[in-house]
Structure P
Amino acid sequence: MDPLLAAIVLLAIGLLFVVLELFVPSAGILGVLAGVCLVASIVVGFFHSFVAGIVFLFVVVLALPVILALMIKIWPSTPIGRRILVKPPTKEDVLPTGNFQNELKSAVGKIAVAKTKMLPSGIVVIDNKQFDAVCEGFAIEPGDKVRVVAARFNRLYVQPYDPQEDLATKFDQTPLLEKSLEDLGIESPEKKA
């Protein structure tokens, strides 16, 4: 057999084994056979002529990464790839949903009344419904009003409610950057020195 024809056949078989290795579970046997065939095609190419050997070397060096990249891109959509690779969960799969979660989200910003003493957790009542809540910072006595500031997981997070703060923020429309340090309750650095 002509060495050039043998080199072409070995190259084709080697590239076929590379493709099969990605689709057929062979514990690496097909990969080893592919490597042997590809190296043999280069060696046999050199037996034909130096130029033929260099051409086969470049074909292997250029074709192998391209074939591997294409096969890896195609592999997840194959039957074996779908069995091995798990699709990442969607947001709907992971996050809890339902009427209770919607109620919690809609409660953010509302004013509630503490039903139990909150050190830091307890029960608050919003629109005649009881919710488990956690107070951020201070202890709250039963009957005190609190503002819902967040809803995380299955709990509400509340802070003590001060109606004076509501009035101050409701009627003070001055942008924060235009206020003086004294308006913000911060002492001037010049007064300290």
Structure Q
Amino acid sequence: MYVTSGHDTEIRLTLEAMVDLVNALSDARESGERADVRGLLDSHGFTKANSASAASIERVESRMNELLDKLATLATSEPQPTVQWINRELADLHITPSLTDHDGAGLHIHWTSESAAFDQQVIADVLMALGQDICDHGTGRFGTCAAATCDHLFYDATRNGSRRFCADPRCASRTHTADHRARQRST
């Protein structure tokens, strides 16, 4: 039986939040609209998202937008250049690791002090989770949606690396329907 540690689960959840932020911010960049960064972080279990100041949420959005081009290309990036830019980003963070147990989340690591601004906590969590995953798996767990009309990033946490589509269920459905119709026409 395959068992993940709480640490593995925390990394996966953080990277799934990162991927959703990347996709939402990329879509917002294309449409000219704002992404719901607060709502997205809240939906991914960042418990302080609702109480974070508007300025802190704007700083998360701004910082993630600065990283967007690098993060959006993780699926096609080689590990070594990715390691180099992650290290550059980590050098600018004030990381003070501590173990904590709050809000029913179980024991986990916080990378910043309790008094750190929410945006610093989010960016540290994202970069540390990304760094740990790159150490463990290279960039191989990141992919780009296989749907013809989608270029969203996804994080593949499957055991056999078989994920092909982003989190939008329409992408897989449309692709499977189109493939089915093509097979029907050819018979």
Structure R
Amino acid sequence: MEKFEHLEYGKIYHIYNRGINKGDVFFETKNYEYFMNLYAKHIDPVSDTYAWCLMKNHFHFLVRIKDETAKTPHQSFSNLFNAYTKAINKRYNRHSSLFQRPFKRKLVDNEAYLKNLILYIHNNPVNHGVCESALDYAWSSYLTCVSDKANNLKKAEVIDLFEDLENFKNLHKLNVNITDLEF
């Protein structure tokens, strides 16, 4: 049996999962929007978000679990996945699980790994051949990082990790070696 990290307060985690049997979890634009609305409802109260990417059959989130909150982080993520699955099942007249269980999580314990993970998450659509550049993909936090729009993403902290916005953009143009990320 796989061992998964317990979500501890104050720690940073890469949270990721995919559809059951590698199947799709997002079927149309409304699904992505609905998932992110549920994410704001269930996850924003328990974690700070540094990066995210939604792909057709999987997702990635980079979060810092806030200091002690009323709800447990694990339960909040479960609530998100359950609420989304129920809505998709109802909308598409399907039954059963949508996501593999349990959701995967990996502790991020150093700055180099944190920076590479941000690059990896934002370039996930590029690595999967969906687009040519992170700038071309609507369902990741990359566009949020390079825009002036207000949101809940810890954008300033992310940009500071890369020194400035130009360096952030330039490093996203390079290929990230995913074998170094220890999934």
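Overview of results
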quantity	calculated
Structure with the greatest value (metric Cα Rg over 2.2 N^0.38 Å, set P, Q, R)	P
At a computed -11000 (helix-only ellipticity at 222 nm (-39500 (n - 2.57) for each DSSP H run of 4 or more, over all residues; to 500)), which of P, Q, R	R
Relative contact order in percent (Cα under 8 Å, 6 or more apart) - structure with the largest value, from P, Q, R	R
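None of the figures in this text is laboratory data; all of them are computed from the coordinates on show. Computed from a prediction, not measured in an experiment: that's the story for all the values here.
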